Structure I
Amino acid sequence: MAATADWQYVTDGGLETDLIFNHGVDLPEFAAYPLVWTDDGRALLRSYYDGYADIAGAVGAGLRLETPTWRANPDWAALLGHDVRTVSDANRTAVELLQGLAHDWRDRVPDIVVTGMVGPRGDGYVVGDAVDPDEAADYHGPQVRAFAEAGAQAVCALTLSDPGEAVGVVRAARSFGLPVAIGFTVETDGLLPDGTTLRTAIEHVDSVAPPAYFLVNCAHPHHVLAAFDDDGPWLERVRGLRTNASTASHAELDGAEVLDEGDLRVFVPAHRALEARLPALEIVGGCCGTDARHVAALWDVR
């Protein structure tokens, strides 16, 4: 049985995979942020988030609206021909779009938190050189500044795999007075791509620059469960889950030409096993391969 009565916030699923595979949207470099610049793109995003507002309304929970800006940092934007000024405009516009939704839905879902989404500078699934926290703070600072200028209430970084980059994101958010959540991803063995345990990563970041809380995202519940074998107070710092529908590895998903939306008969029970290990869990959504159907099933919405 789910502990949904203890959860506080619904958040969304796999935005990019949903749009690409279920709606036929072309997202070069997996970047959804250009959608905020067109009427059709904004309408598509509104429709996407609307499904999660339905879930929040059905269960009487809050809703975390997270901007479609996972790729809206300088290195990824450059691949699309966008300079820093252009991508900063996208980050501000994305916050403003979600603020408009929060206003429109204020009676439907009274507790809505508009959050600026940060993604990794590089490929979160490939092991590279260790990231210098100060360099990461400087790099992610302009995106966080744009969120703050537009009035975002919080920052969330997803699919990080380097504790140094996580520390940098926390420092950047702190410099603009925004609370921040850090989401790490793990491989099929429950370890970060470089072999670091999730516990080690979380305890390191907490010792240097503690965020508001941590999440785990972009891995199937079966894979994430192995990360929680190590008991201890660190488990109470994990307050969010955004898992994948597919049991495939990151490498297999990167090469997939069709969507693997998983099997709810496997996905939901596996997620329940994760929930049982996390005493402070309060934010539940999805990641690659998931859509509103998956998140509704996790919240027991039929």
Structure II
Amino acid sequence: MAIIDESKAIIQPLNPDWHPSDLRRLDMLRLDLLHPVISGNKWYKLKHNLQHALDAGYKTVLTFGGAYSNHLIATAAAAKENGIRSIGIIRGTYEESELTPTLNSCIDAGMKLVFVSKEDYSKKEDEAWLHDLRNRFDNPFIIPEGGANEWGRKGIEDIASLIPSFYTHICVSIGTATTFIGLRNALPINQQLLGFAPMKNGIYLEDEIFKNLLPEKNGNWQLFDRWHFGGFGKYNDELIKFINDFYKINSIPLDMVYTAKMMHGIRSLSFGEPFKISKCEDSGEPTASVLCIHTGGLQGNASIKDRLPY
């Protein structure tokens, strides 16, 4: 299987002027640097899924996503690099002239797009419907939306090996909860894991997390869903200004769907909300060392690219 060079994922300190002095350090794991398209956590959720498909002799992979799905374009690109066909089941119907940049990129990478109603899409975990899809498309290997299966979580666990033990808090954006679950299962329990949902009422993801966590790792984690800016994929002038200001001081591009909203939340928390920041009783020095994970997906900025400096 074509392999991405994971050594490209560096840890970059953020400018101390960007965060308050009551943090010992605030750094970013730059998973966005792995690949222009198959970037961030998308690669980790796909690599074992694709390897399993290839080992089992599948000729095609089939997966699911919306019109702006980072998972879809990553799957299309990764399948192409590994010589396997790909099919994307798309939520909603679109005329050819209405296709998003993401969907056009999927087509360019060779993915066959199949548009279904939202009602049908809601059956993406229904075994009878999945059986029909297998029959219709000549028995593809089906990867759940967002790579949310055992192979996806296994891949995410590899990210934990990139995280030094001295960090007290690990922060990550959360969509299907696959990345969050894989990290919590693999990280030492003393490292607190904070998840930032970019959709309204994203706290519902707690049920998915509880269902898939190892019993001994079901602790020291917390979810936030306050910084959604109107809903999944939504943005406003405040968020765009935040993205541009962040880039100006840190020289790191953020995607407006996931990582930008997380960073906005981290900065809000670090100014005194429940970040559980503490100080050493003897010296009074801050003890919180925070690592935030850039999960890639910069293609999600296509609709606002004219308002960004990168």
Structure III
Amino acid sequence: MKNIPSQIAIIGPTASGKSALAVQIAKEINGIILSLDSLSIYKDIDIASAKPTITERNGIEHFGIDMLKPDEPFDVIMFTALYKQVFNQAMIDNTPLIIVGGSSFYLKMLLTGMSPMPKIDTNTKLEAQETLKYLAQAYEYLNSLDPLYMAKIKPNDRYRVEKALELYLQTDTIPSKYFKDNPPQPIITAPLPIYEIQIDRDILRNRIKQRTIKMIDDGLVDEVKMLEAKYTRTPNPMKSIGIKETLEFLDGKLTKDELIEQISTHTAQLAKRQTTFNRTQFINKKLLKIEEIYQEVMENL
């Protein structure tokens, strides 16, 4: 290999072919893959997440897949720690790293950085949980202290309210002042070429529809039944596209045809949001068709 960088990122809308392209490239450059997908991190969510199967991974080592149970928390802080671990190991092994997936928000956070967070001790966590028994009051309390910061958080967003409350209780500093005093530091400092897959909108819609049909044929309904029995409907992943519609189908609110249509429509809407985010948040990226991305990387071999 001549000029293969230590890491590259492949982004694009759902169903655009990112995972297959990453595996294809990894095979050629003897690389490893870090999944940039907020749902594939969970065990048992296989069909609904459209994570690559063992066969589709084609012997390439993948990270960020099947690490947690659906009722275990996962956030950008945990992803940041995962990236650091995988990148450091890749450097030790002299192995190229391919970051790939649709959750580009995580990639953006790696590039722009996050403010260093204090360690939250046990007493603070207990105090926060006691306060959060009354979520509305907890939100109003924080809003009275820091309306500027809380304006960005919905009153029913328990997770973000909890984090803001813990930060305030631990540091005795309102969040807006804390983040002003502790500006974010970029996590990714090594060069990172970013490739975004360019795909025709009509082709993508058709791919989404066909993938949805295949998911159902592969046993999506049975998978969601299992997930509900094992984890209930409470965890956040149970509200994901593909799962929430299937739960409505199981409740008798949708026919099979309506289930396919609902999942396809919501996935297409997600793809549009992903495309908009990628267009506005990543300036120094290359927008290319799949074959052009592959060709450009291979030219460096």
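Details
- Ranking I, II, III by distance in nm of label points 7 Å out along Cα→Cβ at positions 95 and 223, the structure that comes out highest: II
- Among candidates I, II, III, the computation of P(r) over Cα pairs in 20 Å bins from 0, in percent that gave 29, 56, 15 used structure III.
- Test item: distance in nm of label points 7 Å out along Cα→Cβ at positions 15 and 207 calculated as 4.3, pick one of I, II, III: II
- Comparison of I, II, III by distance in nm of label points 7 Å out along Cα→Cβ at positions 47 and 127 - largest value held by: III
- helix-only ellipticity at 222 nm (-39500 (n - 2.57) for each DSSP H run of 4 or more, over all residues; to 500) derived as -10000 - corresponding label from I, II, III: II
Coordinate-derived values only; no laboratory data. On a predicted model such as this, the values are computed, not experimentally measured, just so you know. Cβ atoms are built from the backbone, for glycine too; each structure is taken alone.
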